[in-house]
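Student: Presented below are the structures under discussion, each in the form of C-alpha cells.
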Structure 1
Amino acid sequence: MNNVFINELSQVPLQKRSLEITERKGLGHPDTMCDNIMNQISVDLSKEYMKRFGNIYHHNMDKGLIAAGETSVKFGGGKVVKPILIVYGDRATFKVGNEEVPVNEIAEKSTKAWLKKNLRFIDPEKHVKFQSEIKPGSAALQDIFSRKKKGEFLGANDTSAAVGFAPYTEQEKLLLGLEKYLNSKEYKKEHPEAGEDIKLMALRRGKNVDLTVAMAMVDRYIKSEDDYFKRKSEIYDSINTWIDEKGGFEDVKVSLNALDARGRGLDGLYLTVLGTSAEAGDSGQVGRGNNVRGVIALLRPMSSEAAAGKNPVSHVGKIYNMLCYRIADRIIDEVNGVEETYVWLLSRIGHPINEPSVVSAQIIPQKGVAMKSLESSINEIIADEFDHLDEFCTSLAEGHVGLR
C-alpha cells in the first residue's frame with residue numbers, strides 16, 4: 001500500500017510518565033447522550049436507506065444539541081417543570097427518485113428508543129421536546145454518492161485527519177471500568193438512587209491517583225438530607241471497594257460530589273429528578289464528550305472530528321476516526337515488541353476512502369527491540385484493514401462498531 005510511513009516515536013509511553021490526566025463522561029452525561037443519540041440516528045437512517053434502496057445515501061447527523069430543561073427537586077420525588085429540548089442539525093437525503101424518506105420521523109423514533117433503553121427515568125413522551133433543523137445536503141456532497149460504481153469506494157467527503165492510540169493506560173481502564181460498573185443494571189438494583197449522569201476525572205502522579213466523581217442522585221429515593229449523605233457514603237464505599245479489587249495503583253483518593261454542603265438542604269446536594277443534569281443543570285453537544293474509545297485522554301493527541309452521527313461510507317471523520325483505533329489495537333495485539341502506538345490517517349476530499357493521503361504508524365518499541373523487525377508486520381496489518389474496508393464500513397453502518 002502506498003503512502004505508509006512507519007517510524008519510531010522518541011517519547012516515554014504515557015503509562016510510564018509521572019503525570020496523567022484522564023476524563024470519562026458517563027452514559028447519562030448530556031454530551032455523551034448527544035453523541036450516542038446522533039450516532040444511533042445515523043445507524044437507523046443507514047438501515048432505512050439500505051432497506052429501501054440498497055445503498056446508503058448522503059447524511060450527516062453530527063450536529064446536535066441537548067438544551068437543558070427545568071425541574072423542581074424534592075425529597076421523595078420532584079417534578080419536571082420544563083422538558084429537555086433535543087435539536088437535530090445538519091443534512092440528510094429526504095428523497096430518492098420519487099420516494100420520500102421520513103428522516104425527521106426516524107430521528108425522533110431513534111432518539112426515543114435510545115432514551116428508553118439507557119435512562120431509567122426519562123419518559124421521552126413527557127420529558128423531551130424535539131426540534132429538527134435537518135435539511136437536504138448540498139448538491140456537491142450528494143453527488144459523491146451518485147458517482148459510486150459497483151465494487152468501488154466512495155470519495156471522501158472531507159479533507160480530514162484522525163489519530164488513534166493503543167493500548168489503554170491503567171488509569172484509562174480504571175475510568176472505563178468504573179463508569180460501566182456504576183451504570184450497570186446490577187449496580188442500579190443495589191443503588192437505585194445513583195443516576196446515569198456520572199462524570200469521572202482522574203489525576204495520576206506516579207502511582208497515586210486523585211479521582212473526582214460527580215454522580216447525579218435521584219430525588220425519589222432520598223428521604224432527607226441525612227438520608228442523602230447516608231446513601232452517598234454507601235456509594236463512596238462501593239467505589240473504593242471496586243477500585244481496591246481492581247488494583248494497579250498505590251493509592252486512589254476518591255472525592256464524590258465535592259460540591260455538596262451539609263446544612264444547606266436541597267441547595268447543597270446534587271439531586272435530580274431524572275438522573276441526569278440534562279434535566280436542568282447542563283446542556284450537551286456532539287463532539288464535547290469522550291473520544292470514540294470512551295475517554296478524554298488529555299495528554300494524548302486527539303482527533304478534532306466528532307465521529308458521532310457522520311455517515312459510515314464516505315465521511316472519513318467517522319471512518320478514519322474508528323479505523324485508526326482498530327489498526328492501533330491490532331498492532332499492539334499482534335506485533336510483539338510494541339509498547340505503545342499512535343496511528344494517523346489523512347484523507348483528501350474526493351479521493352476514494354481506501355486511498356488515504358497518508359497512513360502513519362508511530363511506534364514506541366519495547367526496550368531492545370529494533371524498529372526494522374516490526375515494520376513488515378505493521379505494514380501487513382494496515383494493508384489488511386484497507387483490503388477489508390468495505391466490511392468495516394458495513395459494521396459501522398449496522399452499529400456493530402460504535403462509540404464506547
Structure 2
Amino acid sequence: MSVLETLKERGYVAQLTHEKEIEELLATDKITFYIGFDPTADSLHVGHFLGMMVMAHMQRAGHRPICLIGGGTAMIGDPTGKSDMRKMMTAETIRQNGEAFKLQMQRFIDFSDNKALMLNNADWLLDLNYVQVLREIGVHFSVNRMLTAECFKQRLERGLSFLEFNYMLMQAYDFLELYKQTGCVMQMGGDDQWSNIIAGVDLIRRKEGKPAFGLTFTLLTTSDGRKMGKTEKGALWLDAEKTSPYDFYQYWRNIDDADVEKCLALLTFLPMDEVRRLGALRDKEINIAKKTLAFEVTQLIHGTAEAEKAQQAAEALFSGAGALDNAPKIVITAEDLNGKLLDILADKGIIASKSEGRRLIAQGGLYIGNDKVNDPEMILSSELFSDNSLLLRKGKKNYTRIVIE
C-alpha cells in the first residue's frame with residue numbers, strides 16, 4: 001500500500017491539488033515535503049498532533065519532512081481562522097519556542113543524518129528587499145483572486161490589515177525558497193491552509209515552470225464539528241508541564257463514543273484492522289477502545305513510562321485497583337490547614353475562582369472522599385486527612401489528591 005493510500009485509509013486527506021500526479025509521485029519517488037508550524041507558544045498542542053502524525057507516516061514511507069518554524073511569518077500573523085490580528089512576538093521568543101517544538105517532534109520524527117530538517121523562515125524572510133519581492137513575487141498574485149480566499153473573506157468585515165494581507169505571499173515565498181534550497185515539491189497543512197498552499201503551488205509552477213503539489217489533512221474535530229483539544233483548563237498541550245500526562249490520558253479516555261474510531265485511526269499507529277475492531281465495540285465494551293486510545297496516544301507524546309503511570313492512576317481512581325501514587329496531586333503545608341477549603345483550591349488552581357467553587361458546591365459537584373461538600377465556608381482541617389492525604393473529586397471524573405508535606 002502506498003503512503004497516500006495509507007493516509008486516505010486512515011482518514012487524513014482532505015484535499016489535493018493534482019491527485020493523479022501525487023499518487024504516482026509518492027508511489028515511485030522519494031520526495032521532500034514540508035509542514036509549517038507557527039511558534040506562537042512554547043509548546044505544541046493537540047491541534048498540531050495531526051500534522052506530526054502525517055509527517056511520521058510520510059517519513060516511514062521514505063519521504064523527507066521539513067518542519068518549518070514560522071519565525072518570520074509569526075511576526076505578521078496568519079489571519080486564517082482568526083477574528084482579530086495576532087499579538088506581535090519578539091525574535092528571541094520565537095527562537096525559544098521553535099527549539100521547544102523540535103524536542104517534542106523528536107518522539108515522532110527522526111532528524112538524524114538529514115532524514116528530516118527543521119528550518120526557520122526568518123532566515124530568508126527577514127532579509128528580503130521589499131521592492132525586489134514586489135517585482136519578483138507580487139507580479140504573480142492577483143488581488144481579486146486573493147480576496148476570494150476564505151481566510152481573507154472572514155476578516156474583511158472586521159478589517160484586514162495590509163500587514164496580514166501579505167501573509168499569503170510570504171507563505172508562498174517559503175515554498176519557493178524551500179523548493180530552491182532543498183528540492184521540496186509538496187506542502188502539507190490543515191485544511192484551513194488550502195488557500196495559502198495553493199498560492200505556493202501556483203507560484204512555483206508560474207515562476208519556475210516546475211511541478212509542485214499541495215495536500216491538506218482534515219482538522220481534528222469531534223463528531224459534531226467542534227475543535228478537539230479544548231479542556232476547562234484551556235488547550236491540551238503536549239508539554240507535560242502545561243498538561244500533565246494524567247490529564248492528557250484522561251482527555252482521550254473520556255472522549256465521546258462516536259469519536260473513538262476516528263481518533264484511533266488518526267492519532268495512533270495501530271493497524272487499521274485493529275482500529276476497526278476496537279471502533280466496532282459498543283456499550284460498556286467501548287471503554288476497552290477508549291483505554292487503548294488513551295494509552296497509545298499518551299505513550300506517543302510522553303513515553304511508555306508516563307503512559308503506564310497515567311493508566312495506573314486512572315485505574316486506581318476509577319476502579320479502586322492499585323495505589324494512588326501516580327494520581328494528580330497538590331501539596332500543602334501544615335500552615336495551610338484550618339484555612340477555608342475554597343481559598344486553598346483557588347490558590348492551587350484546582351478551581352478557577354472561589355465563585356466557581358461556590359457554584360460547584362451548590363450543584364453538588366464537589367466531594368472529599370465519598371462525602372459531598374455542602375458548605376462553601378468549609379475549613380480544611382487535619383481530621384479530613386488519612387496518612388496526610390485526602391482525595392478531592394470535582395464533578396464526576398476530575399480527581400486530585402491533596403497531600404500534606
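Read-outs: derived from the displayed coordinates by stated rules, not from any lab. The shown structure was predicted, so the numbers you read here are calculated from the model rather than taken from an experiment. Cβ atoms are built from the backbone, for glycine too; each structure is taken alone.
Student: When semi-axes √(5λ) of the Cα gyration tensor in Å is computed for each of 1, 2, which one produces 38, 31, 14?
Tutor: On the way: 1: 38, 31, 14; 2: 45, 25, 18.
Clearly, the read-out refers to 1.
Student: Taking 19.3 as the value of Kirkwood radius over Cα pairs in Å, for residues 43-274 alone derived from one of the structures shown (1, 2), identify that structure. List each step's numbers first, then the result.
Tutor: Working: 1: 21.3; 2: 19.3.
Answer for the origin of the read-out: 2.
Student: Name the one structure among 1, 2 that relative contact order in percent (Cα under 8 Å, 6 or more apart) of 29 was derived from. Don't skip to the end; give the middle numbers.
Tutor: On the way: 1: 29; 2: 15.
Structure 1 accounts for this read-out.
Student: For distance in nm of label points 7 Å out along Cα→Cβ at positions 35 and 339, which of the structures 1, 2 scores highest? Don't skip to the answer; put the middle values down first.
Tutor: On the way: 1: 2.8; 2: 4.3.
When distance in nm of label points 7 Å out along Cα→Cβ at positions 35 and 339 is calculated for 1, 2, structure 2 comes out on top.
Student: Further, regarding this structure: For which of 1, 2 does distance in nm of label points 7 Å out along Cα→Cβ at positions 75 and 307, calculated from the coordinates, equal 4.6?
Tutor: Working: 1: 4.6; 2: 4.1.
Here the read-out was taken from 1.
Student: Let me ask something else. Quick check: 1.00 is what I get for FRET efficiency 1/(1 + (r/R0)^6) of positions 171 and 291 (r between Cβ atoms, R0 = 41 Å, to 0.05), calculated from one of 1, 2. Which structure matches?
Tutor: 1
Student: Upon calculation of helix-only ellipticity at 222 nm (-39500 (n - 2.57) for each DSSP H run of 4 or more, over all residues; to 500) from the atomic coordinates, which of the structures 1, 2 produces -11000? Kindly include the intermediate steps, with their values, before the conclusion.
Tutor: Numbers: 1: -11000; 2: -13000.
This figure was derived from 1.
Student: Given 1.6 as the derived value for distance in nm of label points 7 Å out along Cα→Cβ at positions 3 and 211, which of the supplied structures 1, 2 does it correspond to? Provide the component values of the computation, followed by the final result.
Tutor: Details: 1: 4.3; 2: 1.6.
Considering all the candidates, the number was obtained from 2.
Student: Using distance in nm of label points 7 Å out along Cα→Cβ at positions 59 and 315, single out the structure from 1, 2 with the greatest value.
Tutor: Working: 1: 1.1; 2: 3.1.
Sorting by distance in nm of label points 7 Å out along Cα→Cβ at positions 59 and 315 in descending order puts 2 first.
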